[in-house]
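Enquirer: Got some structures for you, see below.
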Structure I
Amino acid sequence: MLSQDCIHLTGVRCYGYTGALPEEQVLGQWFEVDATLWVEVALPGKTDRLADALDYRYAVAAIRDTVGTARFALIEKLVTVIADQLLAEARVQQVRVKLTKLAAPIPEFSGQIAIEIVRSRDPRPPLPQAAAAAQPVAEPLAALGQQKAEKLDASRAPAPADPRIRAIYTDGACSGNPGPGGWGVVVYFRDGSAHELGGADPATTNNRMELQAAVAALEFVRAHPQDEPITLYTDSEYLKNGITRWAKGWKQKGWKTAEGKPVKNEDLWRQLDSLHSSYPLSWQYVRGHQGDVGNERADAIATAFAQQRSLKLVQATSRGPC
């Protein structure tokens with residue numbers, strides 16, 4: 001049953017680059033977002049404990065990050081992605097999001113344009129059809145620390161009908177940069193099922209979380225050998241360019257840059273290089289917050305871990321090597 005309790009966030013102003021005109025996507029403009037989140041407040045209302053309440057900061061951060069990085073043509077798309085990001089929090093049952101473009105580029109029109117939508121949460125964001133066979137796991141986040149999402153026992157999670165990996169999505173997030181961070185991985189099998197991983201670090205950077213996500217993804221591949229090529233999708237050009245273009249030169253110079261300076265995040269680059277040498281992948285850049293289901297889900301996992309929010313992870317146990 002839908003909770004009758006609501007949290008209202010009003011007047012969240014963000015500068016973004018969504019718009020049908022080229023100048024809107026280059027120069028940008030101001031948007032304002034109002035959001036209503038249906039969530040139970042009975043428990044924190046009784047206990048008066050912050051740990052029992054929804055952290056409003058996640059919603060504000062999700063709104064600002066989405067508006068600030070997206071470059072859609074239509075605000076209908078932007079408001080939909082904002083709603084999906086807010087629904088990534090497991091306790092939120094439904095959202096109403098109103099997105100207002102404060103200066104509409106319409107001749108002889110000095111008003112504003114707004115779109116308002118209502119969306120209810122599914123057990124998880126939409127995945128390929130067979131993904132429904134994998135049971136979600138409630139993943140409460142303990143105190144921040146370098147931690148990975150627990151894997152299910154094979155007895156509790158169905159194995160993919162086809163254990164060949166089709167694609168992997170990775171993402172990293174950081175609150176403050178440096179600050180508390182998180183990473184997320186979504187592995188899609190050829191039968192449509194999925195396996196998700198995530199972790200956190202209390203003091204890190206966004207780049208380190210992007211790297212850690214890739215390391216975790218390749219460790220998963222190493223544990224589940226494949227006979228066919230795999231494509232890994234990332235919205236980090238730092239990660240993609242580093243492993244496909246820069247790492248070879250760094251390695252030849254003793255992990256030094258062309259200027260002779262130590263490579264930043266050398267420990268993670270060394271791990272990634274070793275794993276990549278054992279099983280080369282095809283690395284594909286995908287722009288973040290553009291509606292790509294895999295990228296959006298990896299981002300939601302990383303953000304949840306960075307903000308110490310609970311999230312249901314899909315976890316399926318592979319039957320072993322192909």
Structure II
Amino acid sequence: MDQPSSRLSYTVLIIDKPQDRETYRQYLSQSHHTSTIFEAALGAEGLALYEQHQINAVLLSNDLPDISAVEFLAKLDLSEPWLPVVVVAEDDSASSAVKVMKAGAQDFLVRPQLTATALQHAIESVVHEQYRGYDGCKLALQKQADRLRIATASAHLGIWDWNLAINEITWDNECRAMFGVTPDTEVTTELFFKAVHPSDRDRVEQAVNAALSPSGNGSYEVEYRTIGVEDGVERWIKARGQAYFTHSKKPQRFIGTVVEVTQRKRAELALAERAQELAKLNGALGRMTVDLEERNKDLNQFAYVASHDLKAPLRSIRNLSEWLKEDIGSTIPPENQQQLTLIIERIDRMD
């Protein structure tokens with residue numbers, strides 16, 4: 001951790017009138033620390049410079065022509081932690097000091113009483129605090145990163161981070177493995193889209209653009225195939241992420257996870273193919289059922305006609321048998337009488 005006597009190198013954004021900016025520049029140049037200075041006359045210009053550069057501290061006038069210091073602090077994107085703001089006012093009004101300190105300023109200076117030593121001390125003190133905050137945060141983040149690394153490794157979860165401000169993409173080793181690239185391969189947007197399967201590329205690009213659109217909520221979720229850039233292996237990937245924006249709705253960070261779902265996806269596709277086969281089989285069975293029903297109707301019709309055509313001669317035979325039995329039954333042998341009776345009974349059963 002830097003001590004107050006250590007040599008610092010920091011960047012200051014000064015927002016004030018031209019003559020006051022010149023005075024502050026001279027004061028800061030007398031310090032043994034190294035400072036890079038960006039300047040603006042209006043609050044809006046200062047906000048634009050803040051978005052474009054890495055700023056360590058802001059020296060802000062309390063009486064800007066377009067907005068007040070409190071309004072500036074309200075519009076400032078404070079999602080970046082530990083950005084110190086020192087407000088300079090024309091008088092030592094206690095109410096003004098309270099307002100700006102409540103709004104997020106770290107210090108309050110009075111312009112007529114300001115000296116080079118006082119300004120240097122104010123800026124360098126808040127920058128030191130910023131660095132101490134960074135050191136503490138780095139340690140905490142390192143511990144969190146170690147725990148996260150263990151958790152993601154056991155879950156085979158890859159992590160990606162796209163810093164749009166500097167167009168830098170970071171993939172952990174799990175993520176790199178899913179895209180078939182080695183740990184020393186430089187990751188770019190071109191490499192990412194090259195690894196996405198050509199059939200899925202447009203759909204993935206649409207999902208990315210939707211997440212980065214200021215009109216959306218920044219959420220990102222999509223499944224797609226990758227073709228390993230260096231190993232040529234096809235994999236199914238499920239990606240989730242969230243885009244983060246500046247106060248002016250400019251996408252600033254896009255982070256998320258990927259997990260390989262190749263086995264699940266192949267099982268789903270196999271089930272879908274089987275379902276299609278079963279649907280085709282069911283269709284064929286349905287057509288066969290209709291055909292059998294039609295044939296059954298034809299058979300019933302044939303049976304009805306055949307039965308009708310068969311019954312007519314049988315009735316004639318029965319009538320003849322009755323007549324013979326009545327007319328000559330007494331003159332024929334008992335055996336023949338029994339045969340006539342049997343004929344009549346069997347015809348009756350068939351009818």
Structure III
Amino acid sequence: MKRVSVAVLVVCGLASIVPWSNAADDVTITTFNVPGAGKGKGQGTLGEGIANNGTIVGTYIDSAGVSHGFLRSSTGTYTKFDVPKSASTSPTGINAALSVTGSYTDTTGAVRGFVRTSAGKFTTFAVAGAEGTLPTSINSTGEIAGSFAVTNYHGFLRSASGTITNFNEPQETKGTRVTGLNDGGAICGYYLYGSGTTHTQGFLRAADGTFTKIDVSGSADTYVTGVNLNNDVAGSYSTNGTLYHGFLLSSGTYTSFDPSGSLSTFPTAVNSAGVIAGYFANATKNPGFLRNPNGNILVFDVAEDAGGTWPTAINPKGAVTGYYIDSNGVNHGFLRP
């Protein structure tokens with residue numbers, strides 16, 4: 001698939017989106033593999049988050065199927081890490097100070113959370129009584145948000161000092177899942193409900209703990225997967241439980257969108273400039289996409305992605321990371337600057 005271009009102009013620290021052109025392909029996607037990553041099906045390298053300065057955090061899976069953490073600097077230097085005394089380590093988020101959060105499995109099989117500072121110091125934690133603690137995001141103040149399991153899933157917010165606050169969306173009956181956290185302390189996610197058939201609705205939890213329901217009109221299910229500093233949220237919805245469309249909620253207005261040829265659309269992140277990253281399914285595979293605030297959609301993929309291109313994160317400058325799957329089922333990281 002032909003890739004098209006995106007340019008980002010930075011003026012006085014603010015990102016201004018330049019209209020995307022379908023006429024030229026002047027952006028080079030960098031693919032990468034962490035040294036030591038396995039080369040078998042289901043193994044390899046997965047980009048999970050990207051900081052303001054271009055540092056990527058992610059997971060690599062070795063030839064034994066064990067997950068480890070890594071950082072990739074903007075110059076391509078790798079730092080590999082594992083939580084001390086862990087059986088596996090799975091980072092999920094990074095902030096501007098290059099602190100990292102994620103989960104790890106300890107030697108007893110328990111799944112717990114961790115935070116790693118830029119200096120390499122680890123702090124581990126778990127929600128009291130949880131069967132598993134799964135952080136998803138860390139913001140610039142050091143707050144961490146995620147989900148934990150006790151029968152169903154529930155949300156939590158961990159302060160920079162270590163205090164953990166548990167919460168559930170008030171209307172949930174079958175669980176609350178957290179998917180994002182912004183620098184203002186707002187948390188996004190979705191909840192499950194229904195006495196028979198299970199449905200999902202999105203939510204935004206403000207820093208003061210109040211909830212706003214995110215419900216695309218006419219939808220059977222709504223998933224919120226990203227929130228930016230302006231409290232704009234992005235996600236996907238379905239009217240029939242089978243086919244999904246992307247949406248943006250900004251200043252109280254819902255906007256639905258799909259890339260051309262999409263059978264289902266899945267936004268994964270939205271940055272402070274309002275650019276949405278995600279992937280979609282077409283008749284042949286799963287390409288990635290970017291949608292700018294003007295509604296223009298750019299479709300891109302990695303040439304070797306027989307199994308699809310999967311963007312996972314976008315930073316304020318518009319750089320995107322994620323992973324792609326080759327014809328042998330091996331994962332490889334990518335950076336679209």
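No lab work stands behind these numbers, since they all come straight from the coordinates. What you are looking at is a predicted structure, and each value in this text was computed from that prediction instead of being measured. Cβ atoms are built from the backbone, for glycine too; each structure is taken alone.
Enquirer: Any idea which of I, II, III comes out highest on distance in nm of label points 7 Å out along Cα→Cβ at positions 235 and 283?
Expert: On the way: I: 1.9; II: 3.8; III: 3.2.
Evaluating distance in nm of label points 7 Å out along Cα→Cβ at positions 235 and 283 on every structure, the highest lands on II.
Enquirer: For relative contact order in percent (Cα under 8 Å, 6 or more apart), the calculated result is 10, so let me know which of I, II, III that is.
Expert: Details: I: 20; II: 10; III: 14.
For relative contact order in percent (Cα under 8 Å, 6 or more apart), the value 10 is produced by structure II.
Enquirer: Can you say which of I, II, III returns -18500 when helix-only ellipticity at 222 nm (-39500 (n - 2.57) for each DSSP H run of 4 or more, over all residues; to 500) is computed? Walk me through the intermediate numbers first.
Expert: Details: I: -8500; II: -18500; III: 0.
The correct label is II.
Enquirer: With distance in nm of label points 7 Å out along Cα→Cβ at positions 91 and 267 computed per structure, which member of I, II, III shows the largest figure?
Expert: On the way: I: 3.3; II: 7.5; III: 2.7.
Evaluating distance in nm of label points 7 Å out along Cα→Cβ at positions 91 and 267 on every structure, the highest lands on II.
Enquirer: Follow-up question, since we're still on this one. Assuming 16.9 is mean projected area of the Cα convex hull in nm² as calculated from a single structure, say which of I, II, III it is.
Expert: Working: I: 18.7; II: 36.8; III: 16.9.
Value 16.9 for mean projected area of the Cα convex hull in nm² corresponds to III out of I, II, III.
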